[in-house]
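Next up: some structures, all given as structure tokens.
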Structure I
Amino acid sequence: MKKILLASLLIIATTQVFAQVRLGLTAHPNFGFLKVENGKGNGVSTGFSYGLMSDFEFAENYSFATGLTVTTINGKASILNYEPFSLLSSSSTNSAEYDVKFKMQYLEIPLSVKLKTDENDGIKWYGQFGLTADIRIGARQDVKSGNTVYADNTKATDLTKFLRAGMIIGGGMEYRLSGKTSLVTGLTYNNGLTNIAKNNESIRNHYVGLNIGVFF
């Protein structure tokens, strides 16, 4: 993760010298879900992302896309003998299923390549592929088993990891409003590459983002 962050800073620093820089704002919902090794995901939860986005246009129709956003990734799962709460249960010697909801908030730095079509009637289509480097800035969770509630929007920084890496793939449309101002919309799938749990669990969070933003 440290290497990814260092590489991103070097790329941004060198690209600024040679590329045309475009800056914009984004604010959009996302739909998160969990994949767990010792259980199963339990539906989709809504999150949100907002912040800055930028394109470094190093060649015609080719851009290095990055930014800085605050991204909330929520997700639910049913986990067998979820620690440390299973150790608190009077039936800890037996198998028990725990309904867990993670509410994670990250400072997200996307590092991707964006390929665009030629403009036609003010519209460009684009495809995007790359990575994200995420720094945890908040973590809460709900945990219950049967009728017993073990955690209700409880702070979970001690149970989750500080860094997260993801792989992104997406596409969409950029519509020129006037001059250099453009509206951007599209979809992005962010596939979590790293385990977010500190205990013996294997948990990865993912989301689909409905991207909405404006370049100025």
Structure II
Amino acid sequence: MGNNRDIDTTTRILAAARKVFLKKGMAGARMQEIADEAGINKALLHYYFRSKDQLFRVVFEQAIGEMIPQLQTVLAQELPIREKLRAFIRVYLEQLQAHPVVPLFVLNELNRGAESLVDIFRTHLLVDIPSGQKMPPQLLVEQIQAAQLRGELPPYPADHLLVNILSMCIFPFLARPMLQFLLQLDDAAFEAFIEERINQVQLFIDRALRGA
């Protein structure tokens, strides 16, 4: 019974933390707000999570742990490279939409120093990858390069292509408050904008590769 209660409380805390972090950011969030959102007192929150930093890290690790397998599945599929790139863009944006706290955490950690962020990515990117095999970003770069050697893609630098894709996908989430203000988008309109962006990024990459 105790274990079930602990699991339920932890689940409520993490759900509340995701909501508060997304609304207030890491710097603006307060442990009391998270406790209130979870329906518990602050002392109990500190019993489960000793600090806001620890809680933010757990929320991020949980999201990354759900995102990475989805991307690995795309890279393992036997698809023509252009279809694989479109699938990668779609899944990556869908996962960012499902876990919008990820870009927030990345930005926060980059401002503080990237060491802990690199450690987290290394841990989750290497899960279930046999020794000697490549992490997903490296694997996608190699798949792009192999397709170029077969003449299926123009000789566009593969590492820059990967960074361009990641940047175009993640920027709207990093700049969400600014974009919502500049484009006059409420939350529902922003979600619709992201749905449209899946197709727009796919088209942009297709056209860039045709013109390269």
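Every number here is computed from the coordinates shown, using simple stated rules; none is lab data. Predicted model, so just to flag it, every value in this text is computed and none were measured. Cβ atoms are built from the backbone, for glycine too; each structure is taken alone.
When helix-only ellipticity at 222 nm (-39500 (n - 2.57) for each DSSP H run of 4 or more, over all residues; to 500) is calculated, the result is -3000; to which of the structures I, II does this value belong? It must be structure I, since only it matches. Of structures I, II, which gives 1.00 when FRET efficiency 1/(1 + (r/R0)^6) of positions 45 and 165 (r between Cβ atoms, R0 = 41 Å, to 0.05) is computed from the coordinates? The read-out was computed on structure I. With respect to volume of the Cα convex hull per residue in Å³, the largest value across structures I, II is given by II.
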